[in-house]
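Peer 1: The data blocks that follow each hold one structure.
No value in this document is a laboratory result; all are computed from the given coordinates. These figures come from a predicted structure and were not determined experimentally. Cβ atoms are built from the backbone, for glycine too; each structure is taken alone.
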Structure P
Amino acid sequence: MPALKRFRYHWPLLLLLLVYCTLAVWWSTRIPLGEGPDEPGHAEYALFVARNNRLPDQRLGDVPGEGHQPPLAYWLMQPLARSVALEDRVVILANNHNWIWAGGKDPAAFAWRSIDRHPYQADVLVWHRLRWFSIGCATLTMVVGYGIGLRLGLRPTLAVFAASLLAFWPQLLFHSVLVSNDPLLWLLCATLLWLLLEPHPKPWWPWAVGATLGAALLTKQSAVMLIPLIGLRLWHLRHMLKLRSAIAWITLSSAAIAGWWYLRNLLLYGDPFGLGLYKGEFSSPTFSPFSLHDWGEAMHALGTSLIARFGWMSVAAPQWLYWLLAIWIGLAILGIRRWRIEQRWQLAWALVGLSFAWTFAFAVLSGQVGWQARFLFPAAPVAACALAIGLERSVKTAAWLLPALLVTMAVGLPNTVISAAYPYLVVEPQPERPVLALWRPDTANPIELRGILLPQTAKAGQPWLVNTLWRAVGKQDRKWSLFVHLAKPGSESESFAFDVQPQDGVWQALRWTPDDWWEDLLTINLPAELEPGQYEVRMGWFDEFGDWSRAGVWSQHGVLLGDYAVVGKVVIE
């Protein structure tokens, strides 16, 4: 087929991929770094390999929570991980101690950083580049999903419809822009299903199936669910293939690619999956298969995360979105309720069943947190094809309203739901602002005062507004509180004292990361009995929740000046 004719034949798919990539990059800029399940661990794995040129060893505490993962995805990320200087190949995040999973109420595990803005630099730059890898894998999954649709009997137009569901379904779009090994697994599972649906296998077919299985097993341990799928297809082809030879070649090619990893785990940990140490460092509420309450919570989590559950399963979409997409799913089910399942569809639905079986097994192993629909996404191309067929049967051409609706959601959700759940507590870097005062704690990184708007007069008994601009040079080891004292010039005792946590406790010091900038508007209620006159305004940081020690104030030349800085004067009227 000439190139121009091929383009005309496939241009709807190419247009779909272009729109998807545009939206995916947009989504990746609106999701704060680390705000997806296990994303910091996956990023750390890739960067650990880029820093140390070796795989993590769980016995040494390397890459906690993710060090048991097979390495293929992280190896393929290496060109991106090594595209920045060695010192920038790090994960720099500060935990939010009021996060939902930590027993608090905030949906954010971390927060926006000041440098998480265009143009990206240093560790932020490499993190965003690692997200490109996931977007690339998801893009290829749509192409293979289109091919799966054709092999399942869908017309090209309907196969594009199914690929559009993969591209713009909210939960799939969200997970496809995070640093993770999941998108590569989706791609390999889709590729394996496409190979298994080959009606007339060629001599190279067993090698290709085994190599794809081996790559999947070297990507994620959940790929073991693909082994029964291959067995089912071999049973279908038992009269067309030499089964013993096919099984041998599949086993040999998959073992050649992935066998060494499981042997390594067995030698290092006494466990081919390395799950013993993983369970020792991971905990969540347990799931009991015999508890109706646990099943109710599990199905709620699975159902909502199948449609739209962002962040660490902590940012929900509006209720109308769940109902609207559930109605479309219901219409699709109506369209396929009397569907005669052909042999090729038996294979496709087997992948759906195996994905659910793996999700159930993982939930039993890891607890309630295991009920996340992303574990079902290896079967997403099958579900998309089934939805496409069902909607075409039930609502005819009106089915195309769903992709249009999904694209509209994809444009609106990043700002209205996702980034809205993560308010900016920081401002963009302003390096041109001079250092007005420098605090250098003994065991933590410096804190700089970079700006202050200090009204020269104030009235006793009235609020006094002082606007400040701060920069954190690095992480802190305690929750510093700011004090503001008013004292007569030359006096060692203060006439008025005001203490406050940064941004009234919202932006505590333990959440600062290197080069964070923030503004803090201090509302200082002056007592009515404060004596009129001129006062020095003294500021400093102290350990309110520890030993009450103060951070030292230093000059730019390394001279200790005391434990407070005089930042101006005010006349009390």
Structure Q
Amino acid sequence: MKRHFSPSNTTGIVAIVLVAVTWALYWPSLQFEFISFDDPEYVAQNPFVQHGITLSSLKWAFTSSHAWNWHPVTWVSHMIDCQLFGLNAGAHHGVNVFFHSISVVLLFLIGKKITNNLWASAIVAALFGWHPLRVESVAWVSERKDVLSVCFAMLTLFFYVRHNERLKKGSGPWTSDYFISLFCFLIGLLAKPMLVTFPMLLLLLDIWPFQRIPRSDQNRISSRVVARLIFEKIPFLILVAGSFFFTLWAQHGLIRTLAEMPLSIRFQNAAISVYEYVQKLIFPLDLCVLYPLQFSWPVWKWAVTLLLLIGMTFIAFRYFRKFPIIAVGWFWFLGALVPVIGIVQVGTQAFADRYSYLPTLGLIVVAVWTVGKMLPRNWSIGVGMLAIVFCLIITHFQLQYWQNSVVLFTRAVDVTRHNPMAYNSLATAVLSRGNLDEAIAIYKEALIDTPNDPEIRYLFGQLLARVGKKDEAIKQFKDAIEINPRYFGPWLALIPALIETGNLEDARYVLNEAQKYAPPWANVELQRQAENFARRVQSGAVKK
């Protein structure tokens, strides 16, 4: 007897396949170690997290700006892991895979509910979940905040879709699904504040596919309807304001000043980042954990970037009425990138694979639906399957670079240039295995690659100081200061090195000179070093 599958059965089968393949793809990560970048601060050497769920640890989670972040839900998630699994790195990785697989299935169900197109929704979910750009978020324990926030973003969207369905059936403006969506959004923000632009993304969906902004016969948009939709987002925006406040409080010491990075450089980097994310989405090669910040870019890259930004924006507006999904997908991509595009620069990275997690979803939707419009159904499904196979292969190989710190940062050094943080992280990983000579050799290689980089000399000097080579360390710190006196780390390292080697007059001179270049965040540390200097002099611990 011939067996027939109902649409619900087919949807369930596709959902199961999406979960199974996601777990099969990321299963090797359950054998991976913690890496030496962020994982110690987040889990491996964090006593509050390792103690599991206690009153004191919960208080710390909600009041701490540890690791320059305020994300209490993420801290609680790590605490639960430690309570259940201890420091079993594989289990921590497995929880990341779990949340990611939930996001993939939710995305599929949302797409199916919105468009009633099962195969296009399945392809979008597969490309989103199995693309090589996802590896960093899923295979890095410290990026629990990524997989958690996106999972709750998908839950927010899922219940927002249900809210809109109820509105179409005549329900009042404040449905239970609306409040569940709002609650999921709150949890997502408490996991990672990157969701701050999500209310704007919901407004995009109000335009299409929900079509909640009808046009009059004169093709005019009703300002009354727009006002009502914005009013509906006010509770979301209140949560955003709170998240924004706490994020600035947590990251105030990490935000780069305009003196360190002028606005012109920030806007240049923001524009180039758009190109980089699109390029890595299409050709996901040479991916790595650290992309160094650059202050100049090739002319050809600028030309391509401007062409991309102007061209895609023109197409989005030109074909909005005929094909609104292009505008929604493109502006979803740009809007979701705003918090991490670098206008408010935090850290030293130019961009990061993990930042593409939610934004590139917009481009994936545009690509799948555009191919679906251009080609017959069977052909478009075939193209989608080829793209999925390509992603699975590249992701499988990209995942192997995350098995431990040495492999991870060797990869970063191999595929980038002028990358001091990658060299430093590699040297640190090698040093943790007791290979001092190899670590020193890595820094010497870094100095050949970037001889005029003050950060490399500063980091090399720190290593030399740690192993007792104070005089060599002092030389590196002085060279770093000479290259860029406004890069303040070497000043703070040079002063104690001079004190410990008994160079009192030099230490006093450096303390005075450092005041000229000290950024606001360094004043407290400088004061502490001055007091330490005075105590050491009084105790006779240094030469007079």
Structure R
Amino acid sequence: MPAERLAAVIDPAGGARPLLDPDASPRPVDGPAPPAGAVVLLEGARVLETLAPPGSAKAALYALAARRGLDPVFPAAVRAEVAALERDPSIDDPALVDRTDLPFVTIDGATSRDLDQALFIAPEGAGHVVHYALADASHYCRPGTALFDEALRRGASFYLPGLMIPMLPRALSEGLVSLNPEVERRALSFVMRLDAEGRVRETRVERARIRSRAKLDWGGVQAFYDGGPGFGAAIDASLEALAEVGRRRMALAEARGVVRYRRSEVAVKLAGAEGLRFVVLQDVRRPVERYNEQLSLLCNVEGAKRLEAAADDAEPNGFVEPIFRVHPAPDAARLADFEAMLDALVESHDLDPAVWRWRRDEGRPLAAYLDALPREGRLGRLARAVHRQAVMVNVRSVFQTEAAGHHGVGAEVYARFSAPMREIVGVYLHLELAEALRGEGRRDEALRERVVKKANSSKHLQRALTHEANRLVLDQVFARAEAEGGELAGTVMGLARGKVYVLLDEPPIDVKVYLRHQKRFAEAPLEMDPHGTTLRSGDRTLCRLGDAVRVRVRGKDAERDRWILTLVP
């Protein structure tokens, strides 16, 4: 059994306090200790690695994760099981269908190491046959093992800027299970035959052995689509087929009224060799990412259908126990409020009603309305605010055991198969589907309920982590702005409940301007219209939804731990 390890923070006296238990007594450290405040990996009294230097942004993120109970280190029992799996990875399992002749590739971020999806697509008549292979984490992470128990305890991999706390040990998620290039790997593969319009004619699921030919990244594949160099005849043909299938599936989604909101990807990164500060990068999603997304969604829909059918066909005691991702449609009251807000917006901005008004009963899908709004200049800024308000009309999706529709993707039934190394629900669903394929399984309602509960709480935790990480970034941004006496530009994205929501231009992060702070510097009483489109100060319009504004940093409210921000008149 491997020795126990833990993450710790070096104490000023030279010892090390466990990161997850900062009130514990410091542990002794062999040899010269790293500087006080450094985050280290300990094995016994030995420092194996310095994880973050003292005072760095990365050290702050480790502390943030620890406050939420997230441990970067796995127990010794888990590491022992991983070592045994590495010695016997079951790649030569005779039950696997041999697909190593197909030129699969992975497409992911340039720095990604946990590669859980690989694809190969070929024309078939007027349609296509799609092979979409998912990493077979469930073969290694099985109920009754320390590895599964730990994965269920964690629930998911959690992401912070420059720091990921994985659900599975990296030796699996970046090694044995990951669909790395030029090595044979186990996969749960969806083989889907599509017609000339991109509709599914047939789906078969198989446990297969594959060999990815290359690790491609979004930028490189998009450059190929834009006329750049290719990757070899077989791979290039598959990528061309991916683009065609992606466009056909997107057209079908638009025909179903699925809304595609205007929003770019915002990523907070660590700058400097030691992660001493934060930077924010903004990147509009490339077409290749949307094409791949369509395959991922299709796989999740087809997998959900298979599990729903298998559960319906099972004996009364039931062997197949699915979990579905359910997203209810917005209710009538929310949509009515959205329509009223648009009416008020037309009046406040003196807009063309034919372009900016929308009515459910006029037969125009919300997706078509939003897509037709302007994209550039002042009106483009206003359109982004309208898209944000449309997003707010939606309710959040949840995991549950009963099948129901997913409004966001326009599917009658949906499940999360596509993240088997990063979500416990993915591991569980792969197990259930494998049991359905074999026509066997065991009933365990208690386990399913635990997975559902953990899957939902993990989503909440990731949102909270993202919010707290953004606060660290904003502390850095606001402190600099206050010191320099400067102002920050942005767009008003919402007005509600005593706040003005502003999306900064740089960095592109949301901030809240509290009206209680604004009142201190206002020349007249503040008044907001009931639809959240206009804020007035006396007879003067202070801001409207969609307006370009400037925000001034006026120090910090120590009592509430909030920065004092005001809109510049």
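Peer 1: On distance in nm of label points 7 Å out along Cα→Cβ at positions 227 and 531, which of the structures labelled P, Q, R is highest?
Peer 2: Details: P: 8.4; Q: 5.7; R: 4.6.
Ranking P, Q, R on distance in nm of label points 7 Å out along Cα→Cβ at positions 227 and 531, first place is P.
Peer 1: Match the computed value -22500 of helix-only ellipticity at 222 nm (-39500 (n - 2.57) for each DSSP H run of 4 or more, over all residues; to 500) to one of the structures P, Q, R, and report its label. Please list the in-between numbers first.
Peer 2: On the way: P: -15000; Q: -22500; R: -11500.
Traced to structure Q.
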